[in-house]
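Multiple structures are listed underneath, in structure tokens.
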Structure I
Amino acid sequence: MKRTIVIFVMVTVTCLLTWRYVQSDGHEQPVSAMDESKVILAEYKWNDKPYQISLADLNAAIAELPVYRQQNYENREDKAEYLEELIEERLQILRAADEGFDSLAEHLKKLEDYTHQLMVEKLTEAEVDNKIEVTDEDLMAHYQANLSEYIEEAKARATCITLDDEDFANETLDAIKAGKDIAEMAKELAEAGKLANGPGTNQDDPGNTYMFTKSASARWTEFIDAVFNQEIGEMTDALFEVDVNDETFYLIFRKEEHQPDRQQEFDEVKSDVQRTVEREKKRARINEWVTEITEKGKLKTYPENIPEPPKPEEAETEESDQ
């Protein structure tokens, strides 16, 4: 084992000494006029066999990275840093090949499985993706036939003060009834840190619930239903008591806006319709394609040959016999 490690270190050091970074003579060429495959960035030897990494190799390796990582290697310094990583990776691959890791049975099986997966993906692309066509007429027909799927839910908005102290909540309600604007009261209570965690509790605009639908929150269903039943401008004339997770809250609120259910226009939902239609067409084409290859393969199945699993009592008997 020690000998193997020493040999590895010696070979690695030898490779490090044989790398030759090729620098320009100080005159940069325009990228458009440069043959990147002829711009050699590194040279090394392994088992006396020479290897090179060109600018084209480096850019190709970077292009295979996820987009968010590609952005980290846009200037010369960053590309030089990635070059070091690329060299290390290629040396490690060569070293692994020396150890015979490129011919391990489990690796070859994974490679075969991955190859089969890529083959099926390409075949599916050719037989399914490239053989379906989605026209604007298809999209409009689906939209017209499924109008109920493209309804925007009714929404409401309120100004709400949520408190967790009943006496203080009654004092607040009395002040509002005496002429204090509910929105101003919500801001003052927010600044004093007296609002409880509930509807209308936000730092940017205290009291404002923003627009919400009837299904916005299961915890605050009673409050939501009450707001939807109000008229615009109507305010609670008594504390609205709500129990949430073993806590009792006292709400004072005024309805500010209401938007009824609305049929969404085709242009608003066109992208959603297109995804749905494409998915349906692909599913239909896949079923058609499976039928084609099944017939071509003269498929026969014998599900009756699948044995029944032993019953629990039989399994116990077998175990005891063993």
Structure II
Amino acid sequence: MEPLPQFSILHPSTADEAARMRAENPDARFLAGGTDLMVNIRRGIERPSAVIDLGGIADLSSVSMAGNGDLRIGASVTLDRLIEDESIVSRFPVLVEAAKQVAGSTHRTMATVGGNLCLDTRCLFYNQSEWWRQSNDYCLKHRGEVCHVAPTGKRCHAAFSGDLAPALLVLGAEAEIVGPDGTRTIPLADLYRDDGADHLTLANGELLTAVTVPAASQSFVAGYEKNRVRGGIDFPLAGVAVALRRDGSSLAGLRVALTGTNSFPLLIDGADDLNGGTVDEALLDALQKLVMKQVQPMRSTLTASNYRRTVACALARRLTARLFAQA
């Protein structure tokens, strides 16, 4: 780790002001908990001229319920707060499951919902010290011209590793975004693109301010599981969230999302085609084929890509069977 470089600290009081500051300072960075950003600054990966501290914006730290029962979670809500908030625990326990598996307990006192959703993509050739990266001629994601994971390709394969995104995706969450042109709301899935070097669709000056979970998602039983090298602290080698509804002995709704494998949190296409049948070995085999076809892990971690693909399939099968049994 290198000493912190010099940078200015800006203190907006509203989300609109924060967005304006970022638009005026394109190389500035938003700071909430800082558990990822400050490490990257110390490594020389990020070199912002200014840091925009979001801690003074009260609206970003609120949890509220709309008249229709939709739950709005501010982007600066800490993971500890998420875990302890009764309105979340009782209605959307999968978010608590996912939050509890982020890093260590001390990290969760600072880490935020928005920070986890906007987490930078990771790769063993990127998340290194300055001297290490320099000795390898950097990489396509940062200052280099070659992706060391796929040297003949033209794109970065760094993996998205946030734990909250798949849980929120299977709940049908939406993202609230504030920017220079006002506020817009999009499906959370549309916040991401399949590009490890530029995985967020946020325009210059835009800020993720909240996520909204629709009340209708309470009709689903949902869960999240992940595999990692160590049982605590580590990012997922593969993480899977599943939400399903049961009608008697039949599957009436199924959503599956993954993290840690692709450059964006992946909502599996075609899961709805499995509705109407019972969750038996044949259906789980069909689900495994969907996951196997769409998951695209590369050698961006210390473990082999095929291992992460196998783990993703196993987690999807196991979690779907468990949730169907308890629905």
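Throughout, read-outs are computed from the coordinates displayed, never taken from laboratory work. Remember, predicted model here, so these are calculated numbers, not experimental data. Cβ atoms are built from the backbone, for glycine too; each structure is taken alone.
Using the calculated result 0.3 for distance in nm of label points 7 Å out along Cα→Cβ at positions 126 and 158, pick out the matching structure from I, II.
That value comes from structure II.
Match the computed value -8000 of helix-only ellipticity at 222 nm (-39500 (n - 2.57) for each DSSP H run of 4 or more, over all residues; to 500) to one of the structures I, II, and report its label. Each step should come with its number before you reach the end.
Numbers: I: -16000; II: -8000.
Answer by label: II.
Given that mean count of other Cβ atoms within 10 Å over residues 182-189, derived from a single structure, equals 18.2, which label among I, II identifies that structure? Display every interim value, and only then the final one.
Working: I: 18.2; II: 13.9.
Answer for the origin of the read-out: I.
So if we calculate distance in nm of label points 7 Å out along Cα→Cβ at positions 46 and 278 for every structure here (I, II), which label has the highest result?
Working: I: 4.0; II: 5.1.
With respect to distance in nm of label points 7 Å out along Cα→Cβ at positions 46 and 278, the highest-scoring structure among I, II is II.
Quick one: P(r) over Cα pairs in 10 Å bins from 0, in percent, for residues 78-213 alone came out at 9, 16, 11, 9, 11, 20, 16, 6, 1 when computed from one of I, II, so which one is it? Write out the running numbers ahead of the final one.
On the way: I: 9, 16, 11, 9, 11, 20, 16, 6, 1; II: 12, 34, 32, 19, 4, 0.
Source structure: I.
Comparing I, II, where is distance in nm of label points 7 Å out along Cα→Cβ at positions 54 and 222 highest?
Largest one: structure I.
Here Rg/Rh (Cα atoms, Kirkwood Rh), for residues 190-261 alone was calculated and came to 1.06; which of the structures I, II was it taken from?
Details: I: 0.94; II: 1.06.
Working through the options, I get structure II.
With mean count of other Cβ atoms within 10 Å over residues 118-125 computed per structure, which member of I, II shows the largest figure?
Details: I: 11.1; II: 21.8.
For this comparison of mean count of other Cβ atoms within 10 Å over residues 118-125, the top structure is II.
Comparing distance in nm of label points 7 Å out along Cα→Cβ at positions 86 and 294 across I, II, which is largest? Provide the component values of the computation, followed by the final result.
Details: I: 4.9; II: 3.7.
Largest calculated value belongs to I.
Of the structures labelled I, II, which one yields 35.1, 95 when Rg and Dmax of the Cα atoms in Å is computed from its coordinates?
Working: I: 35.1, 95; II: 19.6, 62.
The read-out comes from structure I.
For which of the structures I, II does the calculation of distance in nm of label points 7 Å out along Cα→Cβ at positions 142 and 238 return 5.2?
Working: I: 5.2; II: 2.7.
Here the read-out was taken from I.
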